[in-house]
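**Student:** Several structures are given next for inspection.
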Structure P
Amino acid sequence: MNSAPRPACALTIAGSDSGGGAGIQADLKTFAAHRVHGLSAIAALTAQHTRGVTAVHVPDVGFLRAQIDACFDDFAIAAVKLGMLANAAVIAAVADALAHYRPSHIVLDPVMVSTSGARLLEASALDALRTRLMPLATLVTPNLPEAELLLGQPIADVDAMHVAISRLHELGARSVLLKGGHLPGTGDVVDLFSHSDADADGTVRVIAHPRLQLEAHGTGCTLASAVAANLCLGRELADSCTAAADYVHAALVRGYRPGNSDILVLDHFGAAPHE
């Protein structure tokens, strides 16, 4: 039997992107770029490209659970990343599985609307996401439109982002990485990270990068997956968030346009860490 040490493993439970720029495909590229072995359980199938989503199919939840069980049966999973979970039944199945297996780290990217504006989460599932998944998650990584839907309030500036983080903690989120890329302006893109743990000092970490004048696809999936990969490699949560944001920025700088639109796709391997 091969006695070589087994690599760190991360599982993504999310939707498949037929265009290769987001979803499961972006997650697995991110894991590979961090030298983490990637596993996947496909919770939704999308027909999409760089111009938008044209169709969505949600597989039977029994088959989804079979995929998750197969991964946990054979691999030592250090972190789980959650992406597109389209309805309440899917969310319940995933929550039941995670409550059973209790992985050390769960990174929840609450995917609700695609970059092109397509609704990817049924309205009836929003409460299930709040009540079943958020309390299980090590980290929740909403962008501003997603946080606005979770909270039912607008987030117009960085001050409002600080208020939103406090309210997300009140909803049960243990740690939050709130992404500020949707704020208007030409200054830095500001993301905020915060713990709610009893031993945290209450400090909000500000993660800033120069704003790039481009439209991109797959940044949210990639950020959450990069956090999960860094957790697999033994980094602390706050440092994993900073490293993940750095990785996304580097992948955007090196990004390319594989489709007929102007939408840019991240260069995962050009941005790969070289530690």
Structure Q
Amino acid sequence: MAGIYTKHNTTGFSDALICEAEGLEQLASVLEIAGVENVRIPEVLGVDHETLKMTAIQAARADDRTLELLGEGLASLHRIVQTSYGWRRDNYIGLAPQPNQWTANWGDFFVRDRLGYQVSRITDATIRQEFEQLLDQHGPVVIEWLNRHCEHPSLLHGDLWRGNALFDGRDAWLIDPAIYCGDREADLAMTEMFGGFGAAFYRGYDRIYPRSASYDRKREIYNLYHYLNHYNLFGGGYLSGCKRGFLALSRMAAESDQSAGEAR
């Protein structure tokens, strides 16, 4: 019989575990629809504002087989077309609020509710104003470009770094989601932020749902959200990542402007 793991709410947000439980259940539901068997989600056994009880995972070391299965399963999850971008309620990414709304405009959602929101939380006025000016200047072009290069809304894990994927020797497990519906490649981008999941994972993903030709450029823009969040939570060690992300955003906007001018 599987054991029970009890997680306690240490976030300071009364509904954080409620949102996490919803995310786990939604991921499980869509993985079932997609017919995925080897990527599993802990079963929610009970939740309130203080504790979340769920299936305990006997973690083992990942190997190429289980990493490939995770890639295949994530790709299958992403292939299920959702109706809109965003989510039905605000939730959390780690220790930070994550605002959501339903929209048909992916680029606007990402620039406003992901990048813009995190920039608004920066306490250093000089840095905040610098980043606000860059978003104001380049945001419209970035919005249009993201809309052109996003195929459809997919359910995203939302916080898919290596620590949120566990393995038990047979299957892969996803934990600690920050779900919303968005461009599938936002999930993939974060898998590369802290060292990546290994070649087997990406081989499995691309076998089911190959990454787009614009993925490398999108990766820098999508990971800017996570660098901003980490900067706000953990401080200046992540500022250089934020600056690289804004440089990539500015470079992409400039190239888009140049291409539009040549087309006229």
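Every number in this text was worked out from the coordinates using simple rules, so none of it is lab data. In this text, all values refer to a predicted model and were calculated from it rather than measured experimentally. Cβ atoms are built from the backbone, for glycine too; each structure is taken alone.
**Student:** For relative contact order in percent (Cα under 8 Å, 6 or more apart), which of the structures P, Q scores highest?
**Tutor:** Numbers: P: 18; Q: 22.
Once relative contact order in percent (Cα under 8 Å, 6 or more apart) is tallied for P, Q, the winner is Q.
**Student:** Comparing distance in nm of label points 7 Å out along Cα→Cβ at positions 42 and 138 across structures P, Q, which is largest?
**Tutor:** Greatest value across P, Q: structure Q.
**Student:** The value 0.97 for Rg/Rh (Cα atoms, Kirkwood Rh) was derived from one model only; which of P, Q is it?
**Tutor:** Clearly, the read-out refers to Q.
**Student:** Comparing distance in nm of label points 7 Å out along Cα→Cβ at positions 66 and 194 across P, Q, which is largest?
**Tutor:** Largest value of distance in nm of label points 7 Å out along Cα→Cβ at positions 66 and 194: P.
**Student:** Given a value of -16000 for helix-only ellipticity at 222 nm (-39500 (n - 2.57) for each DSSP H run of 4 or more, over all residues; to 500), calculated from one of P, Q, which structure does it belong to?
**Tutor:** Q
**Student:** Just checking, which of P, Q has the largest value of distance in nm of label points 7 Å out along Cα→Cβ at positions 18 and 218?
**Tutor:** The maximum falls on structure Q.
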